[in-house]
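Values quoted throughout were computed directly from the atomic coordinates according to the rules given, and no laboratory measurement underlies them. Just so it is clear, the structure is predicted and the values come from calculations on it, not from any experiment. Cβ atoms are built from the backbone, for glycine too; each structure is taken alone.
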Structure 1
Amino acid sequence: MSRKFGIRSRILGLVVLLLGITLGAFASEVSAHAGLTKAVPEADSQMEESPPRVELTFNERIEEKLFTLKVIDEIGRSVTPNKPVINSTHTSLTLDLPQLHKGIYVVSYHVISADGHPVDGSYVITVGPPRGASSPDHAAHEAHELSWSMSPGEFFKMASRFFYYAALLAMTGFVLWMTRFREGSREIRDRMRQWSLGLQRVHLISLMLLIYTHYADLLGEDGGLQDLTGLFTGTTVGLSWLASLALSLLGFVLLHRKPWLNLLWVAALIGVKSVNGHAMAFEPQGVLVLLDAVHLAAAALWAGGLVVTVAFWKQKGFLLLFLKRFSRAALGSILLLALTGVLSTFLFLPKISYVLYSQWGILLLVKAGLVVMIAVTGALIRSSLRKRGVNGAGVLLKVDLSLMAVILGVVALLTYLAPVPPNEPLAWHVMGTKQHMSAKITPNIPGTNTFTVKVWLPEQMGPPKQVILRMINNDDPSIAPIVVPVKPYDDKEIDTSFDMKRYSYKAEGPYLPFPGSWTVQVRVLDSQDDEIPYEKIMRVY
């Protein structure tokens with residue numbers, strides 16, 4: 001009994017160590033994955049007439065199940081029983097609207113992105129004149145936020161992700177080492193089975209906890225228990241969870257019967273995890289899923305070896321034999337982690353310089369530094385084992401275990417963050433004594449955009465002689481400025497500037513052809529031949 005209690009205590013202690021170090025080391029804000037790139041009508045629009053429909057476009061593929069799009073009136077009622085329609089490419093939702101009365105309406109949506117993350121948002125539109133000085137700001141629900149000000153529920157949700165990730169790698173890695181390293185007495189083999197069973201239980205609990213803390217976000221506020229079938233059978237993340245649960249339960253029956261069955265079970269469990277993540281949202285999808293699976297397997301081999309070290313720390317003879325083999329395998333796994341990580345990064349990011357502009361990139365650099373530290377620690381461990389045996393490597397092994405805990409936390413956060421920073425529509429307004437200027441670029445992404453420039457001048461001056469909008473690429477000065485051919489258009493938005501007259505110009509086209517640093521330049525020539533230039537630097541990803 002005391003031996004079983006000791007084994008359980010060590011497993012629990014290891015899990016607590018992983019959670020404590022990873023949660024304490026990284027408290028940063030996390031952004032959502034999919035993002036709204038175009039909304040018709042736009043957020044905060046003021047229209048004289050009722051719009052015929054609402055159309056939302058996202059920057060990546062969304063799941064065809066469990067999406068909602070509704071328009072709510074001023075007393076909280078949905079304005080139509082119509083259901084939203086998803087387009088053939090799974091990147092846009094459309095909701096047909098009845099004739100809307102004058103007033104303020106809230107457009108609210110919920111979708112699941114291709115990599116299995118819920119995306120929610122709401123914004124305000126106004127039909128007819130505004131009722132107050134200004135309409136309320138639209139507020140998007142920020143999922144996936146990690147900070148010291150998290151609510152207990154949010155903290156518990158994030159902790160469940162760390163718990164699951166650590167348990168998955170520790171358990172699958174331990175099974176791999178049990179299958180590969182079969183030396184040792186019968187007592188050693190029995191102890192391995194006991195630890196394996198304990199780790200399987202921890203993994204199953206962590207998986208159920210992960211599902212419990214995340215399924216409500218995927219269902220959305222309007223989702224109920226009746227939608228669970230759609231979640232688990234109609235979405236990639238739901239199918240991945242369901243398959244992981246089935247494999248986890250089968251493991252209690254199938255493991256440790258045949259070596260090939262152990263390997264097949266580990267490969268299947270890692271495989272179903274690999275289809276639930278960033279790899280599903282980028283191209284080439286198949287290559288990225290394979291890289292993710294290899295990356296997880298290499299991490300499991302390293303993490304599982306450290307768990308074996310903890311489990312058999314007092315069996316010095318067996319441990320010395322194991323560490324000699326593990327130290328060589330650990331070096332290979334670290335090299336494989338680095339290789340697959342670099343390849344995935346190049347496929348995720350349009351430009352490698354993006355690692356400097358996002359939380360994902362910064363954490364990736366932190367991870368790279370940790371990998372270097374692990375490689376150095378591994379070299380020192382191998383040297384110490386040759387010279388002084390297990391006891392001489394004790395401190396270094398503890399350092400390696402601590403680095404494992406930290407890097408698991410970084411990896412867990414990397415799976416939660418978006419590799420490419422989100423692009424935000426440009427909304428730029430400049431107030432002046434003689435004139436005002438406003439410029440908007442939506443959705444402000446590489447490719448086709450809508451460019452809008454509005455100028456306010458004293459009524460007696462009349463319209464401007466010329467309004468020029470130019471896009472200047474700051475990364476390559478040899479590229480000539482791109483002139484956006486903005487032309488006057490009939491602006492239906494209500495103008496509340498009573499002392500000045502508004503003149504509106506618009507163009508749509510591929511005048512922002514590629515990502516990078518851009519200067520938006522607006523030049524306004526008034527009727528008195530006075531020209532006022534405006535410039536704003538922005539970065540498009």
Structure 2
Amino acid sequence: MEHCDIKCKLPISTPILGTRAMDCRAYAKALHYKEDEFKEKQEPQVFESLIMINTKLQQKEAAEGLLTSCQVANELKVQGQWYEKLHKYDIAVEHYREQLKEDSMDLNSRIGLMQCLGALGEWSELSDIARTEWPTLPLDGKLRAGRLAAVSSWGLQNWEEMAEYVRCIPEDTQDGSFYRAVIAVNEGEYEKAQRLIDETRDLLDTELTSMAGESYERAYGAMVCVQMLTELEEVIQYKLVPERRETIRKMWWNRLQGGQHSVEDWRRIIQVHSLVLTPHEDMHTWLKYASLCRKNNSLKLSQKTLVMLLGIDPSEHPNENLPINQPNVSYAYTKHMAKEGNINAAYDKLSRFVFNYSSQFKTSSDMDKEDKRILARCYMRLGRWKTLLCGITDPESIECILQSYEKATHLDEFWYKAWHHWAYTNFSILQDKKQRWTEANNRDLDFDKIISTYAVSAVDGFYHSIHLSKGNSLQDTLRLLTLWFDFGENKEVYSALLISIKKIEIQLGCKLFLSL
């Protein structure tokens with residue numbers, strides 16, 4: 001009737017239509033009906049549904065806009081679960097705590113707080129709350145909290161508590177059979193574990209089949225569960241067949257790289273790996289996870305991961321140097337500091353780390369490939385941060401920046417990023433000085449010397465960056481052409497261009513000349 005634009009009231013109420021559309025996962029239609037319902041009555045439950053539906057439809061901006069408009073209009077009291085639906089768990093935790101101060105027995109707030117702590121990986125705090133709250137929770141509360149309490153106990157390797165919590169989750173549910181399988185694997189009951197894994201897979205089958213028919217995005221959550229089941233089976237193989245361990249670890253890493261870079265999904269998958277791998281045995285994965293947290297602004301989770309890997313909390317000892325025995329973790333921690341907005345402190349910390357780490361070696365020939373790789377990354381990061389802090393107008397800063405990039409290119413001569421930043425910085429300095437020279441009309445300034453200093457370095461750098469680029473190098477190609485057109489009459493620049501063009505591969509040469 002609505003589709004045919006029949007002008008009469010629908011025989012089914014809008015709230016029922018919206019709820020049924022959500023149950024069927026027809027989220028676009030659910031959004032339509034829930035918006036109509038919200039126009040009729042502005043209730044918190046309807047508003048929460050709108051946020052959840054927009055999130056399900058990958059319309060994050062729309063969901064955040066709803067919350068912002070609510071705060072501005074001050075029509076509804078902002079609730080913790082709204083932030084939880086937006087995956088803003090830090091803010092949601094604060095709201096839940098405030099709600100519990102008003103009503104300490106509010107079940108939704110108690111469960112909501114536990115859910116957010118679980119999403120943040122705060123296993124100790126979640127376990128303490130679960131232990132305290134468990135005796136006072138009603139039966140339906142224990143059913144809702146059982147999974148969260150079990151996950152926290154698993155994260156802390158507290159298997160007796162986990163078994164107690166899992167007993168409250170029905171075995172004929174996905175969570176119930178999966179967590180029982182995890183316990184069975186840990187206890188070495190592999191036949192029982194395999195039976196439970198098969199049961200969980202059967203329970204997932206219907207959900208996955210229906211979702212896969214709708215869209216890949218909606219089926220992705222179920223696919224992650226399937227992956228966890230597969231990797232739980234591989235954990236059994238890892239324990240029983242030592243010669244397959246290296247192959248299994250490589251498979252796990254490749255699967256993580258091929259999936260969506262979701263913090264929550266990575267955490268769940270890595271937790272399965274933790275049944276046989278300690279964080280230090282799986283350092284590469286944990287560092288990537290910390291990087292993922294940082295890029296998704298989950299800074300508390302990023303810091304917690306890095307502190308766990310370092311074994312100390314550098315924020316509690318700001319004047320102490322970062323340890324050099326775990327260079328990759330120390331380097332990652334400085335990037336975390338910069339993400340928090342402490343670029344000055346991060347630059348200082350990384351400078352001292354580079355000095356201490358490089359002091360172990362008399363010459364670069366004493367370094368192995370990994371030492372050179374990590375130092376090259378550190379020097380490039382120092383160059384980028386110095387540029388952000390001081391710009392490229394001060395001569396002292398320019399020298400420091402260029403030295404950092406040059407050292408990075410020497411330490412890792414096949415690294416595209418180092419050559420690109422070295423070339424682009426020389427190019428930018430040259431353009432800035434050219435503009436200042438033109439505006440000041442200062443003919444006494446030896447501009448040829450400036451060209452020789454920066455243009456030649458830029459040409460050499462762009463040649464290497466174009467040569468090493470695995471993707472589109474059009475921007476670097478155009479900058480190289482700009483140097484050719486602007487400064488090609490300079491003998492040193494012309495000579496550098498000729499040398500570079502002779503080295504450029506045929507395909508790159510064609511790209512260069514097609515840009516003319």
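If Rg/Rh (Cα atoms, Kirkwood Rh), for residues 171-386 alone is computed to be 1.06, which of 1, 2 is the source?
2
With distance in nm of label points 7 Å out along Cα→Cβ at positions 83 and 267 coming out at 4.0, pick the structure among 1, 2 it was computed from.
Details: 1: 4.0; 2: 1.5.
Structure 1 accounts for this read-out.
When helix-only ellipticity at 222 nm (-39500 (n - 2.57) for each DSSP H run of 4 or more, over all residues; to 500) is computed for each of 1, 2, which one produces -16000? Could the numbers behind the result be given before it?
On the way: 1: -16000; 2: -23500.
Only structure 1 yields this read-out.
Assuming 0.00 is FRET efficiency 1/(1 + (r/R0)^6) of positions 43 and 499 (r between Cβ atoms, R0 = 35 Å, to 0.05) as calculated from a single structure, say which of 1, 2 it is.
Details: 1: 0.85; 2: 0.00.
Of the options listed, only 2 reproduces it.
1, 2: which one has Kirkwood radius over Cα pairs in Å, for residues 35-90 alone, as calculated, at 13.0?
On the way: 1: 13.0; 2: 11.2.
Clearly, the read-out refers to 1.
Thinking of 1, 2, which structure, once relative contact order in percent (Cα under 8 Å, 6 or more apart) is computed, gives back 13? Could you put the intermediate results ahead of the total?
Numbers: 1: 13; 2: 5.
Source structure for this number: 1.
If log10 I(q)/I(0) by the Debye sum over Cα atoms at q = 0.10 Å⁻¹ is calculated from each of 1, 2, which structure is the one that comes out at -0.89?
Numbers: 1: -0.89; 2: -1.01.
Going through each structure in turn, the value belongs to 1.
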